[in-house]
Structure I
Amino acid sequence: MELKMMSRDDLWGIADTQHGFVTAVQAVEAGVSMQALQMLVHRGTLDRVAHGVYRFPKYPVGEHDQKMLAVLWTRVPEAALSHETALDLYGISDVNPSRIHLTVSKNRRFRRADGAEYVVHYEDLDPEQIGWCDEMPTVKPATAIAQCISYGTPTYLLRQAIDRGHAQGYLKTDEREALMSDLDTRHEG
């Protein structure tokens, strides 16, 4: 007879790929009832960190935990870190965003009061525009730079991102040239 793993073990496996976080939806999909989830919170095995998002307090704290929390906070599968946050994650610009930027599809709307530290952008991204950085869904550098050109990120930070992105192999030569052209066009308009 096969024994069912304990609820916390089921959730730990998910959380281990998400900087220690797990959502209520993921828990239910893993066969953990909402009652069992609440019991884990009551016992201190999990902490509720946002609506529908939990964290194992024994999981090691990491540099990018708040960014992973932001992605899960949206509760939408296509959410990705974007704009200046993505540039910062890839380390191709000295940008220092004061809030975490996320992109979700245009048809999503949020009515939550607990997201003051996030900037949610609405854009339909193609799957090839999204990659992974530090185990988090993040728009690829070329997409992040293009977003920042439209967003109004200072020119010197974008030139730096384009130059470093190309030097580090994130941007192909034709992408670099197109982004530089877009940046120059922004100033002419």
Structure II
Amino acid sequence: MTLTVAGEPVEIRRSARRRKTVSAYREAGTIVVLVPARMSQYRVREVAAELVGKIVAQEERRRAPRAETDLTRRASDLADRFLSDCPGAPIRPLSVTWVTNQNRRWASCSVDSGAIRLSHRLQPMPTWVVDYVLLHELTHLVHPNHSRAFWALVNRYPESIKAQGYLEGFSDGAGLGADLD
């Protein structure tokens, strides 16, 4: 059975093996709700509404900030955490914006102006990946190259190796061949 809850497509899957438990997850854009076969239609709708709300809220918490003021604040927080001991600290970008014209890069930084641009393709990615990209670009404000000193600063981020793998896997899977800069 399929229905729409809070604007989200929902597929209800009933199971004779389930007695009491319910669960939900997103699969290819649809939220799948697993319920016991004997659950009433009314109760299924109640449970679906509750679980869809939880999934949407969880996804929102994990999603990167949308507003540019939030992005700039996030970048400043990352700089304070990982670059506070660098020459010229505190490191502050002039602006951080989402752009739609970067199809071969995940992000770029203009060292002269301090402007950081993030590809809109990063928006649905986990926050820790976007944080890695932000920190990478912030580090260019300290080292405008990819020297050993640059990578030593970037690798202070605990998820850096995991984020690099995520971006490489995403790029390869989508046939993008995208780079950070």
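Read the figures in this text as sums done on the coordinates, not as results from a lab. The shown structure was predicted, so the numbers you read here are calculated from the model rather than taken from an experiment. Cβ atoms are built from the backbone, for glycine too; each structure is taken alone.
One of I, II was used to calculate FRET efficiency 1/(1 + (r/R0)^6) of positions 19 and 171 (r between Cβ atoms, R0 = 30 Å, to 0.05), giving 0.65; which?
Here the read-out was taken from I.
I have 0.30 for FRET efficiency 1/(1 + (r/R0)^6) of positions 43 and 107 (r between Cβ atoms, R0 = 41 Å, to 0.05), calculated from one of the structures I, II. Which structure is it?
II
For FRET efficiency 1/(1 + (r/R0)^6) of positions 11 and 75 (r between Cβ atoms, R0 = 25 Å, to 0.05), the calculated result is 0.05, so let me know which of I, II that is.
Answer for the origin of the read-out: II.
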